[in-house]
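Participant: Some structures to go through are shown next.
Derivation of every value follows stated rules applied to the coordinates shown; laboratory data play no part. All values derive from a computational prediction rather than experimental measurement. Cβ atoms are built from the backbone, for glycine too; each structure is taken alone.
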Structure P
Amino acid sequence: MTNRTIVLGLICVVLCALAAPSALAGSHLWRIHEVFSSADGSVQFIEMEECCGADNETYLGGKWILSDTTGSQFIFPGNLPCSNCTANRHLLLATEAFAALPDAPTPDYTITENFFDLNADTLTYWMYGAATFPFGLGDLPIDGTHALVCLDGGGGGCTTTATEVNSPTNFAGETGSVEVGPCNPGDLDLTGDVGPFDLALLLGSWGPCPARGDCPADLDGDGDVGAFDLALLLGAWGPC
């Protein structure tokens, strides 16, 4: 073995050693953990979490989150501005209307209103099959209080979810819980407009309320559902 070969071999070893730390950095261990929407889709958030205690999941630049139903796509504008900083941390993507709510933690990134579909959708993070978040018809709560939370985040994407009170958390660790009311008092079914289903709910509740304050169709708050409530509902007819 010549001296030149030995020197080249040593250089290769040094270069590989220097490259090793960066090889550990990535972005594939982020999972979509919690999804929330108001009834009209204006207030939405997607919370991600680093799933496996890895500190170098910082290389987000150019990666994206995609709604398979709406086609909305968010592209991360750059890598996280830190190193050895990601273990068990969260990322919060949310709409501007969410950020304006009291008690809302500051979003790390802003997404558009109605980013994902309220009825059924699959949120996909980049091209990582393990990082999908599907939900079917009726799975996503839109009562303004609860969110859909992934319980497993397994190797094949999220397969087990639960409805829990929303608890968005951002990268700084700031957390909170928001509450979004119906778009107006006549929107009894929380669909974003006042229509036949709301009218049916009001008529089905006609008469004295079982308990004051526990009667959504009592729009004027007088303790029973009657003609004044019907007038208020008809006056709010249509989209919110």
Structure Q
Amino acid sequence: MNFSIIVFPGSNCDEDMVYALREILGQNIKKIFHKETSLPKNTDCVIIPGGFSYGDYLRSGAIARFSPIMSAVQQHAQRGGFVWGICNGFQILTEAGLLEGALLKNNHQKYSCKNVFLKITNKQNQLTQFLLHKETYQIPIAHGDGRFYADEDTLKSLQDNEQILFHYADKDGNINENTNPNGSLLNIAGICNKSKNVFGMMPHPERACDEKSGNIDGKKIFISFLGL
């Protein structure tokens, strides 16, 4: 698969993503600077990686969504191409209107950097198609603005249309406020759009791909997406 990884001023997870996709999973990678106005024609999936785009000034992702490349990203999504935002990338996608809801400051007002467990909500999409409901996946988080918020109608729509991808859970798959690291409504850790081609998640699967790290649960998510 051909991936285009968008790089904004302040992106700091782009090389992590390149390493996971190219070195570990053998995929074709092209890094695209935010001032570009088009994507390579062979792009299958756009990745918007984590970091602090534009220093998170104004609001996380609020400035990056106006970068020149974002018009091409929106057009790619509208044509049915895959777009995947992780952490700051998720924030950018909500700001750009490609995903519903918003990512607010963590309810404890602190930056969180630790491992969490994710439970799969549905498999009716490319990203989670081969993951297992009975398993949980240990994936790192690293964010200060990861609290997913949406109004009641939007939350109901996300549930009705099977757009919730991941819930924060414990190792055994229990979902409750004790397993919620940031106060996200419904323990939401990741969602997709109604067309199931745009994905956003706060945890970093690219940081759990190498056996040297002692955790390859993130690799399982990439393998599911790639259908390997």
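Participant: On distance in nm of label points 7 Å out along Cα→Cβ at positions 85 and 181, which of the structures labelled P, Q is highest?
Facilitator: Checked P, Q; max of distance in nm of label points 7 Å out along Cα→Cβ at positions 85 and 181 sits with P.
Participant: Out of P, Q, which one gives 34 for percent of Cα pairs over 33 Å apart as computed from the coordinates?
Facilitator: Derived from P, not from the others.
Participant: Which of P, Q yields 18.9 for mean count of other Cβ atoms within 10 Å over residues 69-76, as computed?
Facilitator: Q
Participant: Of the structures P, Q, report the one carrying the highest value of mean count of other Cβ atoms within 10 Å over residues 29-36. Intermediate results must be reported in sequence, preceding the final value.
Facilitator: Values: P: 23.8; Q: 15.8.
Answer by largest value of mean count of other Cβ atoms within 10 Å over residues 29-36: P.
Participant: Name the one structure among P, Q that Rg/Rh (Cα atoms, Kirkwood Rh), for residues 149-204 alone of 1.18 was derived from.
Facilitator: P
Participant: For relative contact order in percent (Cα under 8 Å, 6 or more apart), which of the structures P, Q scores highest?
Facilitator: When relative contact order in percent (Cα under 8 Å, 6 or more apart) is computed for each of P, Q, structure Q gives the biggest number.
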